[in-house]
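Below you'll find the structures, each written out as structure tokens.
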Structure P
């Protein structure tokens, strides 16, 4: 596989650093884990507690 590299990115760019259990966060039945950020910033929206995820759409 060819790995692409963007020469314009800062070497100090933050990367996701913690595993997130998709089933727990999105309340859908799945074994998926994704990487996320430890600290909130202006790119991370608040969680809408009233939103209901559709499993088929979320996993598409």
Structure Q
């Protein structure tokens, strides 16, 4: 053993209840972040050709 521990290992050793709550928070953040990755993909994809942006009652400018 080299005697070096990570911050996570230290917190787990000294404050196991805090480490458990942090793990729960991290898992919740991962779940909440998933839809944002999907939204990012949707918002960055190129528009389809054609009349995709017209509202009802609008006409194409030719």
When distance in nm of label points 7 Å out along Cα→Cβ at positions 6 and 22 is calculated for each of the structures P, Q, which structure yields the highest value?
-> P
One of P, Q was used to compute helix-only ellipticity at 222 nm (-39500 (n - 2.57) for each DSSP H run of 4 or more, over all residues; to 500), and the answer was -20500. Which one was it?
-> Q
Of the structures P, Q, the one that 1.05 was derived from, the read-out being Rg/Rh (Cα atoms, Kirkwood Rh) | P
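Here, each number is a calculation from the coordinates, and none is a lab measurement. Quick caveat: nothing in here was measured; it's all calculated off a predicted structure. Cβ atoms are built from the backbone, for glycine too; each structure is taken alone.
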